1. For FRET efficiency 1/(1 + (r/R0)^6) of positions 185 and 321 (r between Cβ atoms, R0 = 41 Å, to 0.05), which of P, Q scores largest?
2. Comparing distance in nm of label points 7 Å out along Cα→Cβ at positions 65 and 345 across structures P, Q, which is largest?
3. Using distance in nm of label points 7 Å out along Cα→Cβ at positions 33 and 369 as the calculated read-out, with 3.0 as its value, let me know the right label among P, Q.
4. If Cα Rg over 2.2 N^0.38 Å comes out at 1.08 when worked out from the coordinates, which of P, Q was used?
5. Computing distance in nm of label points 7 Å out along Cα→Cβ at positions 97 and 441 gives 3.8 for which of P, Q?
6. Quick one: helix-only ellipticity at 222 nm (-39500 (n - 2.57) for each DSSP H run of 4 or more, over all residues; to 500) came out at -11500 when computed from one of P, Q, so which one is it?
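Read-outs: derived from the displayed coordinates by stated rules, not from any lab. Note that the structure is a prediction, hence the values are computed from the model and not measured. Cβ atoms are built from the backbone, for glycine too; each structure is taken alone.
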Structure P
Amino acid sequence: MHGHQKPPGSSNWPRHSGLLLHITSLPGRGGCGDLGPAAYRFLEQLTRGGQRAWQVLPIGPTGFGDSPYQTASVLAGNPLLISIDKLVDSGLLDASVLAQAPAESAQADFAAAQAYKWPLFEAAFARLHGPESSDGVAQLRRELAAFSAQEQSWLDDYALFMAIKEEQGLRPWTEWPQPLRDRSPEAVSEARQRLAPRLALHRFVAWLFERQWQALRTAAHERGIELIGDVPIFVAHDSVEVWSDRRQFLLHPDGQLQVQAGVPPDYFSKTGQLWGNPLYDWTRMQDDGFAFWRQRIRRAASLFDRVRIDHFRGFAAHWEIPAQDRTAERGRWVPAPGHALFEVLTQIPETREVRFIAEDLGVITPDVEELRDRFAFPGIRVLEFGFGEDDFYDGRPWAFRKNLVAYTSTHDNATLVGWYRGEPEGTRTEEQSRREADKVHDYLGYVPAADYAHFALIRLAMATAAETVIIPVQDVLGLGNAARMNTPGVPQGNWRFRLLSGQLDDGSLDHLRHLTKLYARTSR
């Protein structure tokens, strides 16, 4: 067997690779990508390309700015990901509604998706509860009832939060009338009665997402493809989790922040990144056995096969910034009980099988590495970062460890080709870009043709020892920085990248498949 224990054809063969593409980036009509036909076509494309993983960004309901990292709930799904085509297939809508869908667009238009889909959710809900229901619709009613009962621990508060938010003109909960803001039992009870029809609608929409997500996950598993999810360490201030259990967070009695989350000045920003999320009351969390995290990771495990923990260094220590500050320059590192937390999560039955990926990018100190390595979580390395001045940096391709997830680029960075070409991005000078490109050529041993540079770099990542390689779809296509997903610190115009129908063609997939087989990452 030439030194390895399992043949490449084994289902347990550890080396594999996959693509990073958020659901909203899928092609098609409707304003943004969703869980409809294009998602299933993408599974077929992954199979054709020899890939065994699909990584997405957080899938919660988004608000202002459309960031998937700032969601109204870390447990619910984003209604805009629900496919209208699938609602037609299930008999809840007539096929005629498909003609109303916004035309396919080169960028995601979340406002158009919202305007198109929500009236149709209401129509589907009315049909589900209409008098002349078929046997199929009656079965759907039973499924909805079972889901509502099974997920009641979070679903009831989520539906109530969203219904009150609608009634309050989408204002943050800290600006609601004081009895609702502070969850006075009388005010909450009265709101549940007053808004009962909207609560029922929001439970229904949450179930639609769940039903379509689990169907896609089943289809992925049938093709041997795992789904990798993304769990941000912090939650949005204006979220149901903070409103419903503010004792878990460092807040003033009126719900305002005592301190806020972010990261100090670094390579990306001279003033740091100010995120504005509330920080956890870790003492309180530890006292109740980390109930918040147990529920959160249990939910993630029901949606994903692997869970990427964003900003993993925050579990060793987080950057605490005064609430009134407008930059992240003033702050302090505050220790966090990551060891105690992951001791619990890796021991209790409902989460001990979860496979974590530790996003350990940024300024990483020995305590972060110790936490990651104690639980044998794979860390992350990004190929783009591997060609700077330090010849002994462990992010050089030669230094990639086996227990690692290697990325060619990430949603927060320049695309692979944008970085290689030195397209302006604000983090490197022209001279730095030129030196890094020279180092790439030295590493490769040749200067690749301009239209092949992205595959030359993908080949480098595939050849490393890292067991998992993840490639953003933009990198497979060799797209420049105009196609990047997010620019940290820039508030507008992010999260809008979309594939166009037919753009990810057979030629790209066949070459990806060749490299994947060459480096023993697939047996297909």
Structure Q
Amino acid sequence: MKKRKNILSMVLAVGLAMAFLTGCGGSIQKTADSTTLRVGVTNFADTLEPTENYFGWVVMRYGMGECLAKFDEKMNVQPWLAESWTISDDHMIWTFKIRDGVKFSNGDALTAEAVKASLERAFAKSKRAATFFKYNEIRAEGQSLIIKTEKPEPNMPGFLADPLFLIVDTAAEKDHNFAKEGPICTGPYVCKSFVKDKAVMIRNEYYWDGQVPYQLVEIPSIDDPNTRAMALQSGEIDMAVNIAAGDIGLFQNADKYHIDKISSLRTVLARINQNGVLGDPKVRAAFIAACDRKTYNEVLLKGTFIEGKAPVPPSMDYGFDQLKDPNSYNLERAKQLLAEAGWQDTDGDGILDKDGKPLSVDFVVYNSRAELPLYAEACQSDEKKIGIDVKIKAVDYNLIDKMGINGDYDLLISNITTANTGDPEIFLNWYWRTNKNGDNPQNGSGYSNPALDAKFAELSSEFDREKRRQLMIAIQQIIMDDGAAIFFGYPETNIVSSTAITGATMYPSDYYWVTSKIKPVR
């Protein structure tokens, strides 16, 4: 009898322990830290100055910065710091009603005058600002911000949702180093400390849009995707942004992890310098036709990327299925094009040559996105089959923007958001509209097509949604017909989080990582 009582006691103890662990939900769940959130990310920013390079993305991703407008899960533009907006009958004057009751993280009120100063600061400090729109006047009348543009701007609210235009308190700048300490903004979190390897955020006590869940947010930069996955598995971090294709299978246990993934707005593309050997349209077409993009995405990247074809990804309704790729994979056609262009292997070394020079190109990559060197190496292997020598050059991300503007490459691969303003006009314009007298510095490749420029001019003043769509389909087809770039693939994007937290959501715009919606499970 005594033995039976001991066994019964043990069974009851185990049962109580399991009940404690599983709770009402019936599944084992980690205990949440209610004070600190830990987020593993890739970081490309040396500073938190939002007008430098694309560092405004980091300021917004880390929960500090907010704009007048934002994008929802379908890339529709929604009010944010502006509660509404209107446009004049002549399409030249936009009026934004600035939300009442909002404060900066230092307690100062958000006024239309403060917004005006912030936008003017962005234009003064960033040449990129003028590639969105140009204005004749910005003025404040009470809580109304009035912007008179140089020409009609159909997508003005979408432009102002870009992180370059996040709103900062310019009056605080005299006593506060935005680059080192983070700008004074309106978001749920404030920078406590920042170095490239790690950012630490604290709660904004003046936040306007509900309770801020965490006292502290620690954001280590873990650029290596395998290390980032291991950190999430070990519990060193609570959530990770963009787990790599090869590691996503590690997080299928729904009791431990939540995977939020979507087809992204991003395109992995290689810009092609028109001033080098790839300036010959036959060589350029041959190079593209030798890239087996279907295999790259289905095999190399395990189906987590969609096969590339056009500038705008299939996640957006801009004619992906109807666009025709003139340079789809065809090795025999690629070889024929090179022969027609006068390239032969005269010395038998396997590399084609012409006028005593080998057919060799420099392919520039950066390594903070794991897929980029994989694409480059696969491309290198395929190009060798048709006699092109590809030399891969890895550089730091912070050099990419400068190299893209200066044309310091034959091919330059990047993972680029194509519709960060709600539609792809800016993306298409930046990289392929003719750079006349430096008015479009993002196009450093030397690519120019008058027919394409005419389409861009028409698009810039077209407000009808369907007409804009048709123009952008036509623009893409011209770019593809000219072989102006290689479109490798379109990634899925994800946030993987511990089930100890809730609210970690990946948006297609890729701006909103740390938000006040992320909370501990209690």
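1. Across P, Q, FRET efficiency 1/(1 + (r/R0)^6) of positions 185 and 321 (r between Cβ atoms, R0 = 41 Å, to 0.05) peaks for P.
2. Ranking P, Q on distance in nm of label points 7 Å out along Cα→Cβ at positions 65 and 345, first place is Q.
3. Values: P: 3.5; Q: 3.0.
This value belongs to structure Q.
4. Of the options listed, only Q reproduces it.
5. On the way: P: 5.7; Q: 3.8.
Answer by label: Q.
6. On the way: P: -11500; Q: -7500.
Only one of P, Q returns -11500 for helix-only ellipticity at 222 nm (-39500 (n - 2.57) for each DSSP H run of 4 or more, over all residues; to 500), namely P.
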